[in-house]
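Please treat every number below as a calculation from the coordinates, not as lab data. Quantities reported herein were computed from a predicted structural model and do not represent experimental measurements. Cβ atoms are built from the backbone, for glycine too; each structure is taken alone.
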Structure 1
Amino acid sequence: MSEEGLLDLARAAGIAVDWVDAAGAPRRVTPEVLRNILNALGLPCGTQVRVEESRAQLATAKDIQPPLVTADAGKSIVLPMRHQGAARITSEDGTRQGAPLVRRRDGSCRLDAGLEPGYYQLEVADQSITLAVAPQTCFRLGDIVEEPRLWGLAVQLYGLRRQGDSGIGDTGAVRALVSAAARYGADAIALSPVHALFAADAKHFSPYSPSSRLFLNPLLVDPAAVFGADRVAAATLAATSGATNLETGDLIDWPATAANKFALLRALFESFSGNDGDPRAADFAQFRRMGGDLLERHALFEALHAARLKADPRQWNWRDWPSEWRNPVSPTVAQFAAEHAREITFHVFMQWLADRAFAAAQTHARQAGMRIGLISDLAVGMDSGGSHAWSQPDDLLVGLNVGAPPDIFNPAGQNWGLTAFSPRGLKAGGFAPFLATLRTAMRHAGGVRIDHAMSLMRLWVIPEGAPPADGAYLTYPFNDFLRLVKLESARHRAVVVAEDLGTVPPGFQNQLDRAGIAGMRVLWFERAAEKFTPPRRWSSHAVAMTSTHDLPTVAGWWRGADIETRERLQILGSNGGTQAQQDQRQADRTQLWKAFRSAGVADAPMPASNDTAPVVDAAVKFVGATPSPLAILPLEDALGLTEQPNLPGTIDEHPNWRRRYQPTADQIFNDPAVAARALSLGMRSRT
């Protein structure tokens, strides 16, 4: 078989056969890796005949008229169709207009209609195409206030506390935090992901490994937003036990907490479903109707997943189920749905509660004076054993995981154990799953953070079972994605923040900037050689922050606690031994304190490594002095905590995604140090 033929097939499939590693060295993907990825993409290539068949498959797909075409407002639209003559365009309000199609030399057509942003139906002969016409930019912070100098908190939602929370942070605690933070001029609360996890298995609790990004995690819901405090208190007494012990722990016991919370939600469901006169019944029915097949299939998966696990604990992943259970429209599954209709309704009920509770939290934030309110977090992918993959497998790259190639910090590369959208599946389906995901993230938020935003352009994909290094970059329809993000952002009036940290493709950040998408700038990375970048030289188009959930807190970094933890867990990496890293950290401390003094946010001699409070104070002021339109302070740094929420490279060895904040949400700003840090950021909006 010709290697050139294999390379050509890979390129046609969107695989980058050549790439540049973190050290700037050119690399080429091996033929074996290419074959493994192509096979996973449904493009067999074991023989020359197979290669030619797969190339023909791609060529045929390219000639099929896509159901949705993206375009820019006011500009000509190029359509991959061979018609010419008159076309009919129908806008969302039903207005119709005619427009001529002009044939181009390459066989495509040009539509000159000067359309405004929105969705349109284009009809030509017997064909109908959706046109998604994007504005020039997303809804931006500058659209909220002319010279934005806003600030907000980044919060691990599950870690918040309030009395009666059943042992996990919820929307009630968010509302309490909103009330407190708004008094100090905060305009945003950036939440950890709230995607649906696995109701049948609470041991899978990473917020970045969801079952589905189209639905919400009911464990994060305060049902009092719908049923009122008295009714919830009565249901709590009747249904749960041991909640007080769960609420007082420093770490979340996810299985015990989930059992407790689901018992409460089930008690509320029983009283609700048995009361035909409940005034909320009409709202629930409307929510279910609007949710359609996607909602029903998610609820069905949750019920079926629990049943399969009970029958055989080894059948956690739906791909290990008997074939009749793997198909969501099989007669066997239909029979299960009929026999378990009430259980399916319970899962729909929990999604209704979650939707209404997050809506109430965002409404509360805006009423409290926050100009953004909640910022949701959109995880980069989802678990291939979850609801979305079972319900809509053609949407995803089932059989491929996503991660990152080897670099200086992760010499073996990274496999995140997630799958992601299929580029071919997206185009064939009119980008429906991408749009549904965006709309879910923006539905009850004033902004959205896109995790690993480079996924809009490319993703490092790895065949299941292969090491992370045996992967390749898969190209995504970046321009289409940007247009859809801009359009949905404008329609929802939601700002967009991109996590653009790590190995960033050339020109990527400039393209985000032109689209009105704010990048992220983090204190630890804003440096040239040994020196930290002065605040005045930070980007005025990106969100500024002290740290992120995957990085050391300011106090932890200053103490060197992250190095000590990595040494204890034997995951120091290739940057020298413990002493070498501690020596380097001491040099970095000196440089950071010099930067603080030069910026005028500190004037005392450099504190000792165990004296973290003045360092946290200075770091907050330092970030607040940047020209960033939005400064985000992780709640861990507001509180001066040492431990970070997540330590990459660990699973059970470290209590990732389990830590709870010590004060209750309404008491956090009672600490004078926290209040002072908030006030220092609050000065941004008044300067």
Structure 2
Amino acid sequence: MKTSIATVSISGDLREKLSAIAAAGFDGVEIFETDFLTFDGTPKDVGRMVKEFGLNITVYQPFRDFEGMPSEMRAATFDRAERKFDLMQELGTDLMLVCSNISPAAIGGIDRAADDLRELGERARARNLRVGFEALSWGRFVNDHRDAWEIVRRTSHPNIGLILDSFHTLARKISPDSIRSIPKDKIFLVQLADAPAVEMDLLSWSRHLRMMPGQGDLPVVEFMRAVCATGYDAPISIEVFNDQFRGGSPKSIAVDGHRSLVYLMESVGSADHPVLPASAKLPARTEVEGVEFVEFAANETEAIELGGILKTLGFREIGRHRSKDVTLFRQAGINLVINTEREGLAHSSYLTHGTSAYAVGLKVNDALATVQRARLLGARPFEQPPGPGEIAIPAIRGVGGGVLYFIDHSARLDHIWEEEFVISNQDHGSPASLTGFDHIAQTMNFGEMLTWILFYTSIFNVRKSPMVDIVDPSGLVRSQVIESSSGALRLTLNGAESRNTLAGHFLSETFGSTVQHLAFASSDIFESAQAMQSKGFRSLSISLNYYDDVAARFQLPSDMISKMRAYNVLYDRDSNGEFFQFYSQTYAEGFFFEVVQRIGGYQGYGAPNAPFRIAAQKREIRKPILP
């Protein structure tokens, strides 16, 4: 099945758009009228440029306000169509999209519309062109694909067909099952878009908030299953209007678009409609068994400071790399690595971002298959020549420029620590009652969040939670969770809209570093707090007013409130269980650690406590440095 994307979906001028679309792996492109009209060149120039990029023009669109015009305006309408046919032939495309009429002058009636389209079909046939009719969800008389299909059916013309758009069908909550009975040869094109579940007028929703399939909440998979049931094998095309995308990177958005189509067709489960070449087998979504390690890049001086903080958290320095300046800290199977090499990606990351958590190692069921899947979904593999005593670990570049390594149970990868490190101290359990990674929090510009979400959900077997707003005194931060059903992988993605928020400050000061904090799970939050305090750990000081409020809200006993206050522990509760958490003070330009305890089936992340945590962190940042 051929893939396509509308030029309106991404930013840039027409040449930039075509370059990004071709590089992302699309077969074709929809030329949106505005992009053509603003291009400084002839239609033949555009057609040649499209071919030079190895693409074809799927459709020229849109042609508006056509069917059902009054008799005194009808001739002018057909004259407009003839001029568009001239243009199409110069461009080198045979399909024009006619969207249902929204003009106040339009006159309703299915037979009237069919008559108009039949005559247009005759004119198109004379030029070997085709016309696709699409029902806009806000069309004046035709706003349902079932009505559009009835009009097309009544034309009974080979050059007139239907164009289906998932947004226009699903936004009106029309069941896509009615598509199954449409003959496949009468569906000329399928356009795809997702959207968030919001209540707003259809035009504004469509023009500003469309997303790539899989990024929103509409049942696009069910829509496409209905399309595939017809035997449809013509192009599937992305058509997205989104304010964020218009200001984003054309290359990144185009990659998202192609990735979304590959993932969508896999989810549809129809082997007869592949997007990838037949020779490119897409492995199943990866099962993540846990976080194997997090690696920091630092220089020698800051590594000593960071190592000291880790020791107050109960971690021990247990080994050194056999050939590199890399140190391993461990507690109860939690592996943290500090890399102070003077070359390679770690050093480049340090020069760019300062001390930062630039790499994450995930335990997976099949490391090579994970890289293969990610590569076919548009991710960049990462390779660095292994040095003496090093194992080549399968890896990819993350969205923000960091690295994701994959460890499985193959012979060498399963013993990577013994192979690569000289272990000088044995792991003696968990002196601070930590049991593992609870979650990793990554921060990015809000405009990039959809890219991150699609990246993770398409590669790994994870689900996304609804987006929530985190209140920072200086603005909102949008947060969304990506997690596996087992809880082995939990990622909180935090989109910053303002650099004045704590998340925005972190991004701007670290030049785009992404991992802002690591959260460790504890078997007993108060034992952890006490043990860490004895080692010199400095927790984030929480306002005393918080504890008066939390005691009243949850009716907690006074002795528990006293312990929470003593160790700066915060609390939350839902219908499934309880949640305790405390934080370190911030390090460098806003990085920090968190310790949490989940009791019962608590599924959240303490979001109600975020404003108190952020306010406390901002107080710490503003504290004057004493002489």
Structure 3
Amino acid sequence: MLEELLAIAESEGLSGREAYRKRAIYWFIELDSEGKLLGITPTTTRSTSSKKELCGKRGKRFLAPSNYHMQINSNGKVISAGTNQNSWQPTLLCANVCDLFPELVESLELKAAEKKQKKDRCEEKRELWRKLIAEVKEGKSNSNSLKAISSYLESNPRFSDLAGLLKSGTFAKDSESQGEAIECQFAKQNETISFRVNGKIAFLDSGLMEWWANKLGEQIDEIRKRLPKGKDFYLSDEGALSEYFPSVSFSKKPVAFASYDKQPFESYGLGNQTTPLRLETAEKATAALNWLLREDNGCHVNLGGDLEAIFWTRAGRKTRSTGFGDLMAAADQLQVRDFINGIWGGQFRAIEQADFYAALLSTSPGRFAVRSWHTATLPEAEENLRKYFRAISLPRLNDPEPSPPPIPALAIATVQKSKKSRPQPAVYIALFEAALFGVLLPHNLLAAALIRQRVELAKGADKQNPNEFDKRLAARTAIIQLYFSQRTKGEFMPDEQFNLESEPAYLCGRLLALLDKIHFEAHRDSGGTNTSPANRVYGSASTTPALIFPQLLKLTRTHLNKIKIKGWAYILEHGIPKERRTDDVAEDFAGLAAICARLQETSAQGFPRTLSLEEQGRFAIGFYYERCRKWPKTGKDDGNDDGNSAGQDKN
């Protein structure tokens, strides 16, 4: 993996020691040429909302000054920069808002001792930041932007000056800040703030950029002289060995790329160099990994919690984003449909033999781990992903164009619906590997989905949020369908390569869903009940059908007689013949009698005594598809003008 990261760094021209790097700036303090305050402006970047509508998101990324990851302390020793309070260093013309305005700490809800400690540290940082400005001013006295900023800082500005300007602006109207003081909002978010002088971004002044690059260059040269020399397995020449490592922006938390100098290695007696890496190796690899983890390049997707997936393709010396991240995270139905049809994937035809790489990374306090590493060709990954989306694409109640559930939704549907209940990383890894590399889903994931299915159907839908119940039911069914699709020659869909209509378990699942519908229609006038067949006996019906279904069918005639909509009970029992359908589909629409007849024609010749775990999976699929089946309209002479609308209601 290190070799591939180094190849990305070469492809993208990344050294890992750039003085200017892409980072988010949230606010600009607007000054005139004399340093007088004109206003404060939030930055925005274009993004899409959950409904795929174009919107603005605060925090635009700029090519902004950055500190080097190592420095020399007062004793002349090389130390890691930014890993603790004592090694913090200011950045040219960019600061966190509390470091520039320490008085904001007063608005935080902290204990008195904690508040004082935090405020004192912010004041220390502000002084270091002001000293840096003075140092730059001394070396670049002809910079008009710097003179204006220095004049502003010498006036000892307070945040209250900015608060008055913000109260009438968009920030005060933001829903997140309703009912809360602006000062408190800024203190909590502690976002990066910078300056614009006469409408120009100060840190992009060419003279200041050159000064900052020279300063970091001198610092880097001095550090290299103090580091031990040696070789590693990745670069041929001898050079400085890294004792400290740059940080990776992993799940929005900085984590050191490596930590070879930590406790587990000390027993070897080799000091900080138990597993040596050249400084250039560490810096380039970290820069490449940060490039893959950037939000704007489509090379990664968060699979839940601290688990990140990264993937990219390389043809020759050129590294490319695949865009799979957007597909797997959002799973927009139109985007997925275009991808499956080859429209989206067509842009890669020119590099059909490109190499495809993927890794799964997880973090723990202080370090991260590579959980999974894969290589393939791009066409193989594309084909696996197409099969994956075909397998997990399901119809949905009251949703004509449903989106396939993303991987986090699939994983979460297998555990209790609770903030404290989180799926194990192995679940995310199994789903990710199934999607991109066709790795078979483990048997225990099928079992987890079925167990959760029984529990949640017994509990029933939450009346306050029934849509959530439907989404989780769809996600579990998608996992079950994916499990079977990988174990058949073709795509596992009803009535296709795998003849489900001859499977007793599948037909039993359909039958339970239809009995559930009949029960609902019988109690429609009373608003339904919480004791429908699925709520009462789904678990036992999916394991011992012969014991349960005869009892359920005894009540069916009573329920059919209670249905008041004219002709609707007859249709539910006998279905709709093809000549009565008005949707131009030339086949009979099966009702209760037809499903029972098909069960008699199967190898079980009726209800099976018991169902194995895989048969329970087929039962779950039959239950889901029957539950989502839309009853077509019929001719008016059926006396069922209202039957269609009744058939579409959720039971």
Which of 1, 2, 3 yields 5.3 for distance in nm of label points 7 Å out along Cα→Cβ at positions 293 and 549, as computed? 3
Origin of the derived value 21.4 (mean count of other Cβ atoms within 10 Å over residues 213-220; candidates 1, 2, 3): 2
Figure out for me which of the structures 1, 2, 3 the number 10.4 belongs to, where mean count of other Cβ atoms within 10 Å over residues 197-204 was derived from the coordinates. 2
Given 31.5, 96 for Rg and Dmax of the Cα atoms in Å, calculated: source structure among 1, 2, 3: 3
